[in-house]
Structure 1
Amino acid sequence: MKILAISGSAREASTNTALLRVMKNLAPTGVELLVLHRLNALPVFSPDSEGEATPAEVREFMEAVSTSDGIIISSPEYVRAIPGGLKNAIDWMVSRFEVIGKPIALVHASHRGDDMLASLRLVLSTVSENFLEHMFMRIPLIGKSPEETEEFLRMPEYESQISTFMINFAAAVRQSGGCKPNNRLQETLRFATRP
């Protein structure tokens, strides 16, 4: 099973990205996470740039969306709203077919951000009828470096919380019928996290 994990932050030291990287390392057997954290590499969405005019970066991003069995998103709140880079990525997705019906769940690396989360839930429930609003994990990581985040999340209670979330999400993806056992995520994505 291939899961696309999207960080809504372009910040190199993002706690959201760090959370997704730990989730990648704690994924259950048979589940592979690809972490994308460079949404700033995507050009601003324009209907004039669709079809044959679609930029290469967008084609790569949409290939990752298409070949994934499910999507996990972790995002910070910017001025009580969805970060521009994440909203832009969603705008690219909603204009195409790849995300339709794709199981999507949220995780959150802060005790704050409820306004952004409410807005993101509304947007994602519009984008995919398979948005799993009830499936949500929140771990307060504000102020921690990526290294501190990794150490913090290695505590048994958080490892257990992450593992349970991943197992439940994988089960929901299988139940939705979205799992495609023969697909392959491209390893050459320019803005993907590598081991």
Structure 2
Amino acid sequence: MYGKTLQEKGYEVVTLKDLNITTEVEETGTTLEENAIIKANAYYNISKLPTIAVDDALILENVEDHLQPGTNVRRINGKRLTDEEMIIYYTDLVNKYGIDGKLNGYFFKGVAIKTEKGIKSVEEKSPRCFKNTSSKQINEGYPLASMQWVEELKKYKVELTEKEKEQLEYKDNKKILDFIDTTILALNVKH
């Protein structure tokens, strides 16, 4: 999402994969923002290129702390869940903690941008709603899109058209995209 938007604004965007960087950075921060800063610094030091790093977590309303997915949306009690297991697990959470078959929450994101002139960071929340029923369509690798309900469109996220997905992602990420754009301009990063 961020890369595509930056490319549309005329920036050249390269990924760690493009640069053949396979180093795993240990996230030792106590917040998402701190982890994003750690990753941005580490990958900037390797690449010597302006670097954007993101760390995010899923937080569900009214769910007990020890059951919060946090940064481990797919890994529960040390086990990596399959797509089908995720749908079953999260449906159980909606049934137990939701109201009228729906459970609200949000993705909490930490974003950091590192350049030779410094580092800037921000945290932002993107609301989500999950239903205890799911679409028959399953987005392989991202099964929660089958349960994620988009109220204003009355559809599951997996059922959105490409245009609807782009509009929703832009709306969900507008504050972060604005932060990235103004930070890049403030840090005088060249296109």
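What follows draws every value from the coordinates through simple rules; no lab data is involved. Since we're looking at a predicted model, the values are computed, not measured. Cβ atoms are built from the backbone, for glycine too; each structure is taken alone.
From which structure (1, 2) was Rg/Rh (Cα atoms, Kirkwood Rh) calculated, if the value obtained is 0.93? Only one of 1, 2 returns 0.93 for Rg/Rh (Cα atoms, Kirkwood Rh), namely 1. Among candidates 1, 2, the computation of distance in nm of label points 7 Å out along Cα→Cβ at positions 25 and 73 that gave 2.7 used structure 1.
When distance in nm of label points 7 Å out along Cα→Cβ at positions 81 and 97 is computed across structures 1, 2, the figure 1.1 traces back to 2. Ranked by relative contact order in percent (Cα under 8 Å, 6 or more apart), structures 1, 2 are led by 1, which has the greatest value. Determine which structure produced the value 2.3 for distance in nm of label points 7 Å out along Cα→Cβ at positions 9 and 153, calculated from the coordinates; the candidates are 1, 2. Computing distance in nm of label points 7 Å out along Cα→Cβ at positions 9 and 153 on every structure in 1, 2 gives 2.3 only for 2.
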